[in-house]
Structure 1
Amino acid sequence: MFEQLKSGLKGLVTKVTTTELTSENLHQLLSEFKMDLVENDVAFPVADRICDELEKRLVGVHVKRLEDRKKIVEETLRQVLLEVMLTNSKVELWAQIEEKRTKNEPFVILFVGINGTGKTTTIAKLSKLLMNEGYSVVLAGSDTYRAGSIEQLEEHSKRLGIRMIKHSYGADPAAVAYDAINHAKAHGINVVLIDTAGRMQTNRNLMSELSKVKRVIIPNLTVLTIDSLAGNDAAVQAEEFQNTIGLDATILTKVDADVKGGSALSVTYITKKPILFVGTGQNYTDLEVFSPETFVNMILK
């Protein structure tokens, strides 16, 4: 996982550690490193920020012992990467759900994203996680466009043993979500997870309709699912959904197959919203809480 990004970071540490840290030398090394970041799915604005900060902090650093210099370079890189990933926006998911439960109100999560990102499977995984934590869940099949989408979500609901609210294909997605929320209120269900049609971020009409769904139901959380294998397009998707719909958090899928790893850096920096979870496989239990600190420590190993 993330092997190429790890390799690029390790290479930078080695080069910077063994080079006299003049402005000219460092600028050249970081120019090469910037391209390495971009090749590993780090968006250009993010790669620029990382390299600019490293140059500011490392130029002119004088340390005689090689091992001491290596520690300084590694720690500087760690700080810069963490600053890129940490956001002012916090989502305390369990606390927010619990607060709603104490008021006998359902916590509503709206899932958005383009086709193929693993949105429906992620909803199923989160359902399982919520149930393991003792919460009741209802699903809303508000993807009334893609053939087979309702059946796909329904199959997950049967396997998990939870209720799914659905209408026919072509129905108003907002009406489905609205009915699911009312069902949750009537039956004391803690969490409503709403599946929506995968929308290309460039499709104005579909994005506008998704905005309508959000206006009608007023979710407590709007979550974007991003395929970590989407390359630099992951950042483009994230920015467009953030500007058009408004996001509270993201979930990265398929990270177990991601040898590059730059999407995690890019998506957080572009949206200024936290990554809640990462999908690490096909099983319902393959959803892990995401921690920026853990991620940075892992790629700097």
Structure 2
Amino acid sequence: MTLTIGWDYGLLAVDRFGGRVGPVLFVLPDGRQVAPLAVAPWFSEKVDLSLTPLFHRLRGEWPCVPFGKDVSHGYSASQEWDVLEASDSCIRLSITYPAGHPIKRLERMIRPLPDRPAIDLKLIIDAREDCRLPVGLHPILGAGPWFIDLPPETSVATPDSIIAPIASVPASNGAFIDARLFPPDIPAEELLQVLETKGRVGLVNRSESYRLDLTWNDAHFPSLLLWISHRALTMPPWNGRTTMLGVEPVCSAFDHGTAVAQADNPIKERGIATTLTLRAREPFRTQYRLSAEAL
């Protein structure tokens, strides 16, 4: 089931599966229409996703609680959410986790700003018990091309614990890449963790001359994970055709999951939190925004 909201500056869809926002169409003040969020190319194909339900109707943006490959980005990422409200100005969804899980319930709110091409999002995490978990937000952008507007000296970490400036990162093929430029010149599948975020990243679409800004509370999500996926995944349903850029505010150690995030790890050793402290009967609340402007 898909819910929609239209307003003067755009149109957004929310999929109950995974609670995902997408696609999103923004209408810029100069009248141009842009659609920054990705939709997987297999969305209308008959493919067997029973082993990896996360890939079902993969698109847009959603919360990951807990965040990590070991749990396929959390129970809520691969289940249908309940609709609490669906009006012409707000969509609210919730999902209850299985008994015995340290998380009891999630709620999220999606609200467009009436006077601009922007969306405010809110996430509430209700814990069943005190716990420390990696948590992340998971926006995925389409093919672009994009320029990630961060200073060239910004430090990023690679999964094998190399720290490098974002403008000169050792890639898995042995070359050095400017990770701010997407897509890369050759097929690539890379994961980088930006260590010096201030709760904001700008993304410039060079071909369509507009800028997308993602802002969040960096006290909640101190790192930014960049998932660079460009035609390198050849297994079904990717089939070497998929170009996506994940720009993901996280409190996590890459996507290694709960055990790694809770233990000593290279990200934590640099003084950067890799788990959120969640307490029973004290719901955690965070807000973030996705906005567009013409260049």
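Bear in mind that the values in this text are calculations on the coordinates, not laboratory data. Quantities reported herein were computed from a predicted structural model and do not represent experimental measurements. Cβ atoms are built from the backbone, for glycine too; each structure is taken alone.
Tell me which structure, out of 1, 2, gives 0.05 once FRET efficiency 1/(1 + (r/R0)^6) of positions 26 and 178 (r between Cβ atoms, R0 = 35 Å, to 0.05) is calculated. The read-out was computed on structure 1.
Ranked by distance in nm of label points 7 Å out along Cα→Cβ at positions 90 and 154, which of 1, 2 sits at the highest value? Don't jump to the answer; show the numbers that get you there.
Values: 1: 4.3; 2: 3.2.
Biggest value here belongs to 1.
FRET efficiency 1/(1 + (r/R0)^6) of positions 210 and 266 (r between Cβ atoms, R0 = 25 Å, to 0.05) computed as 0.10: which structure among 1, 2? Only structure 2 yields this read-out. Assuming 70, 38, 30 is Cα extents along the principal axes in Å as calculated from a single structure, say which of 1, 2 it is. Label of the originating structure: 1. Given a value of 0.35 for FRET efficiency 1/(1 + (r/R0)^6) of positions 18 and 234 (r between Cβ atoms, R0 = 30 Å, to 0.05), calculated from one of 1, 2, which structure does it belong to? Of the options listed, only 1 reproduces it.
With mean projected area of the Cα convex hull in nm², for residues 226-273 alone as the yardstick, tell me which of 1, 2 scores highest. Walk me through the numbers before you get to the answer.
On the way: 1: 2.8; 2: 4.2.
When mean projected area of the Cα convex hull in nm², for residues 226-273 alone is computed for each of 1, 2, structure 2 gives the biggest number.
For which of 1, 2 does relative contact order in percent (Cα under 8 Å, 6 or more apart), calculated from the coordinates, equal 19? The read-out comes from structure 2.
Where is distance in nm of label points 7 Å out along Cα→Cβ at positions 106 and 282 largest, in which of 1, 2? Each step should come with its number before you reach the end.
On the way: 1: 3.1; 2: 2.2.
Biggest value here belongs to 1.
Of the structures labelled 1, 2, one was used to calculate helix-only ellipticity at 222 nm (-39500 (n - 2.57) for each DSSP H run of 4 or more, over all residues; to 500), giving -17000. Name it. Here the read-out was taken from 1. Set 1, 2, criterion distance in nm of label points 7 Å out along Cα→Cβ at positions 42 and 74: the highest-scoring structure is 2.
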